[in-house]
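For reference, the structures are reproduced in the following blocks.
Quick note: the coordinates plus some simple rules give every number you see, no bench work behind them. Quantities reported herein were computed from a predicted structural model and do not represent experimental measurements. Cβ atoms are built from the backbone, for glycine too; each structure is taken alone.
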Structure 1
């Protein structure tokens, strides 16, 4: 996105700070997939699934980090009969193929 790395790091530090009252950190799956540690988060809501399921998994991994002390709940928002539904279905099929190849 358009946020500078300094501003992003400040926001992350504030969110992860012990006793922080912040309860929501909103970011896109692609922006959230690299270089971000959200070990204090306990809920992930994916609202922009990627065609590549590895990008979604990478974004989920931001909360499953060293220091995470809570169970992390994951939700995926998908609107019925839309392109989102097709994206999720194709991503699911790609993951099945990944596991069959391995």
Structure 2
């Protein structure tokens, strides 16, 4: 019997829901991700695209019960610890954009 692998699930969460999930510790950044490095100009361009309803790229999240070393802050904003009884969604792609959106919120 073969074990079924989880399949990617595309979604379009609302900006507010995305930010709320970060603030609740549901979405977190694993330690292996680099520090936030975007200059203010890139963040401003991202926000301009968001305001104009232009695409801002894709975020890749890994939903898992496994615990990795979590980053304790995102853009110098402290992040809560994900409760042990919850799955966590680790940011694998789009961390710089996500950090910029969180800081701008």
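Using the calculated result -12500 for helix-only ellipticity at 222 nm (-39500 (n - 2.57) for each DSSP H run of 4 or more, over all residues; to 500), pick out the matching structure from 1, 2. Mind showing how you got there, number by number?
Working: 1: -12500; 2: -9000.
Of the structures listed, the value fits 1.
So if we calculate relative contact order in percent (Cα under 8 Å, 6 or more apart) for every structure here (1, 2), which label has the highest result?
Details: 1: 25; 2: 38.
Top value of relative contact order in percent (Cα under 8 Å, 6 or more apart) goes to structure 2.
For structures 1, 2, which has the highest computed value of distance in nm of label points 7 Å out along Cα→Cβ at positions 40 and 56?
On the way: 1: 2.8; 2: 1.9.
Greatest value across 1, 2: structure 1.
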